[in-house]
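**Q** Several structures are given next for inspection.
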Structure P
Amino acid sequence: MAMSGKFIYIVTNYGCNSTPSDLWTPQTKLFTNYKDAYSYFLKISPYFNDRDNEVDQKINKKYDHEDMTMKDYIVIEYSKHKPGYHSGEPNKAKRPQGAVIARYYLPLSL
């Protein structure tokens, strides 16, 4: 039996409810196409130009979209609000949210 596989892209959205430190259940979608996954990631990511809610962004420079040999789970990029509104910082998020896009190799049996 031959083994083959496919790369999947995992996009997760997470965040806080009204009560501080009360997280809502993360929502995850799987994609087999990077372009579709990244488009969805941008759609759910916090808005970078929001003056009221600062955003942290991290792009993994070790990730290479062309490298098909790396089959471990790897975070490609994430963005998240900076929390702090409840600590008196008005330009920090009251209900922080974030998004993550990652890639994983899913082995499949034929």
Structure Q
Amino acid sequence: MRKTIAHAHQDLFKQDLEITISKAKHEIGNNSTFNKCFRLYSSKREEIIIRLDNTIIYSKPNIDIHGHPQLLTDSSFEVFSVQSERGKECLEKFIKVWDTAIEMK
């Protein structure tokens, strides 16, 4: 079975991401609460941490031999509370990345 990388053209990833987010922001319009949800960051993604209310969805990314992340489809995830020790650690990591990210204008 052949895996598909998360973005077919890694050199265009940032540009495509910015365009996609700009389109979403256009759809949202002038909603200041929603507009605060968009930020850009750049770092090697060693963990996937998704916070949904008081829940953490966690996984390690699948990386191919060229160092490119693979699609998350069919990946396994762990789910735990932000109140758990592991949840607190993940939340701390998430906040650190979020706080250093650049807000999109």
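Just so it is clear, none of the values below were taken in a lab; they were calculated from the coordinates. This is a predicted model, so every value here is computed, not measured. Cβ atoms are built from the backbone, for glycine too; each structure is taken alone.
**Q** Given a computed value of 39 for relative contact order in percent (Cα under 8 Å, 6 or more apart), which structure among P, Q does it belong to? Intermediate results must be reported in sequence, preceding the final value.
**A** On the way: P: 39; Q: 30.
Derived from the structure labelled P.
**Q** A value of 1.8 was computed for distance in nm of label points 7 Å out along Cα→Cβ at positions 49 and 97; which of P, Q is the source structure?
**A** P
**Q** Where does the value -3000 come from, among P, Q, when helix-only ellipticity at 222 nm (-39500 (n - 2.57) for each DSSP H run of 4 or more, over all residues; to 500) is the thing being computed?
**A** Going through each structure in turn, the value belongs to P.
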